[in-house]
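In the part that follows, the structures are each spelled out as structure tokens.
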Structure 1
Amino acid sequence: MDIRNVVVAGGGVLGSQIAFQIAYKGFHVTVWLRSEGSIGRAKPKFERLKGIYLNTLEAMKTNPAAYCRGLAPSPDLSAEQIDELKANVGRAFDGIVYTTSYEEAAKDADLVIESIAENPQDKIAFYTELAKHLPEHTIVATNSSTMLPSAFAEYTGRPEKYLALHFANEIWRNNTAEIMGHPGTGAEAYDETVAFAEAIGMIPLKLRKEQPGYILNSMLVPFLSAAEALLATDVADVETIDKTWMLATGAPLGPFRILDIVGLTTAYNIGSMDPRSKDPNTPQGKIAAMLKQYIDEGKTGINAGEGFYKYGK
């Protein structure tokens, strides 16, 4: 595998997690963001991730249940080995480079992972400008939760080196990487991306063909939408809906805890793709209005300290 220099475009919930995990595994990481203000908003997410990694690794010394697959290859590590991993956390945090420059980000990139907002126009604008600066060998991947790579391949200037690489939230714990090409993706770029996913502690999940929502979100989005509809149409409150799911299935989290982890802005952007969300009288329209109110109040999820639930900072 020839990938060493990785660019992550976007510093949101998943973008920050992807960048930090890659840096933790020893790769050189540059985070591209639209503005200095975006950099300022992203840096606290990286501070939070540093704390999570350090605290989780320390807990693994005495509590086997604290083990996270993305942090260590095995739960059977000595305290000294765990301390070495904790040192990696510090190096990762200190080594990440932030930039607003396409040229600076792209000049040495072996892989670019696009993790910007779920907005087709924004993605097209990003790819079109990025293509002007990339070396010929660079692979470009999208972490889009719902959109197909074939919709954007032509804008990258390298369709044969473009594909989807989708991560789950809490990447250090839920270490999956869904890898999905489009009909024009070359086998070499696909295989290189699979190898990279393994190198950063992920379990590659290889899709045979394009599917909106990949595997995970094909199952997760309808589940979360059903819960949102129950709340938006006043069938039950947040706590009751979550309690119902957890008690009846044994799941550790209910849908609204999951939505807080995903981020309400992402949920809103995905829901807004449905034309029915434009009609305030439909369940989809009520969901969009509800999420917009939370977002306008700054309650965007766990990273903001509040979403459907409040969180200590």
Structure 2
Amino acid sequence: MTKKLLLLFVMFVGISSMNAQTTEELKTQKAEKEAAAKALQGEANAIQAKIDALPGWKYGAFGTVGASISSFNNWFGQGTPNLNSGNIGATVNGFANLKQEKFFWRNALNVNLSWIKFDDKDDSTDDDSFKEASDVFNISSLYGRNIAKNLAASGLLEYRTTILNNFNDPGYLDAGIGVTWTPIENLVVVVHPLNYNFVFADNDAIFQSSLDAKILVDYTRKLGPVNFKTNLSAFQSYESSDLSNFTWINSLGYTFWKGIGVGLEFGLRGNQQEAVNYATTNFVEGTGETPSFDNVDNELQSYWLFGLNYSF
């Protein structure tokens, strides 16, 4: 009996040792394969960088879709027990860039649209439709003629507005000339000291066109499964700081299966004209001082969207 127990113990120890050895061997093999894959990915990225540097047209686009829909019936734990709600949003970032030995032409598009719904089923007067929420449309075209290795004389056209609500009211069209600096691949810095900001709006007492200095910084990069874009568009009016504004939009997408992944976009904006116009539109006589550039704060505007992402 003792011999049998001893034999079983020896077999158990042997099997455990073999299993432990096999596990360690597999872990070692996995680490080796991962290191090899990482090295190959580095080589692939280097090749892609060479491809990106070649003359010719380059196209690309990626976008994010976020959606949530819910319905509650007799859910008495909340203030509105019978409720239908929803939030749907989508963003698109696209570019078409031409690079030649002596010049370049860069075109970019950013669109962010979303709708929200909050339907109280117990309120017959409640609006049960989806309403516009975020509404961003931005398109730009930059042409540059090389005057040095990373410096070019350039001209820029950029248009910004909303398209779901109040299309072109306001709408902003920048037209200017200056220089463009491209210190590294995918980074573009535009400085145009001679720029005119055309503003289109029904209320021309608040929205005024002006001569200004334009600055635009754009960095767009695709690195393996990651798409990244940041774009800052700003100008400083020569006439009044009240007519200056900026918009900064950042987009990030991570692809994990056949172009599908997750994405995040957030934007910041400062625009005194829009702040005064909003305060004026919603002002009720007799409730205080009439809104103006002197008494309305230029509060920071922001939005963000997180959801599924698709890369073209």
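Throughout, read-outs are computed from the coordinates displayed, never taken from laboratory work. None of these values were measured; they are calculated from a predicted model. Cβ atoms are built from the backbone, for glycine too; each structure is taken alone.
Can you tell which of 1, 2 yields 28.2, 104 when Rg and Dmax of the Cα atoms in Å is derived from it? Here the read-out was taken from 2.
Identify the structure, out of 1, 2, from whose coordinates mean count of other Cβ atoms within 10 Å over residues 38-45 was calculated to give 15.8. Comparing all candidates, it corresponds to 1.
Out of 1, 2, which one gives 0.05 for FRET efficiency 1/(1 + (r/R0)^6) of positions 30 and 134 (r between Cβ atoms, R0 = 25 Å, to 0.05) as computed from the coordinates? Matching structure: 2. With respect to relative contact order in percent (Cα under 8 Å, 6 or more apart), the largest value across structures 1, 2 is given by 1. When volume of the Cα convex hull per residue in Å³, for residues 102-197 alone is computed across structures 1, 2, the figure 106 traces back to 2.
Quick one: percent of Cα pairs over 16 Å apart, for residues 86-125 alone came out at 63 when computed from one of 1, 2, so which one is it? Considering all the candidates, the number was obtained from 2.
Each of structures 1, 2 was scored by FRET efficiency 1/(1 + (r/R0)^6) of positions 142 and 206 (r between Cβ atoms, R0 = 25 Å, to 0.05); the highest score is held by 1.
When helix-only ellipticity at 222 nm (-39500 (n - 2.57) for each DSSP H run of 4 or more, over all residues; to 500) is computed for each of 1, 2, which one produces -7000? Attributed to the structure labelled 2.
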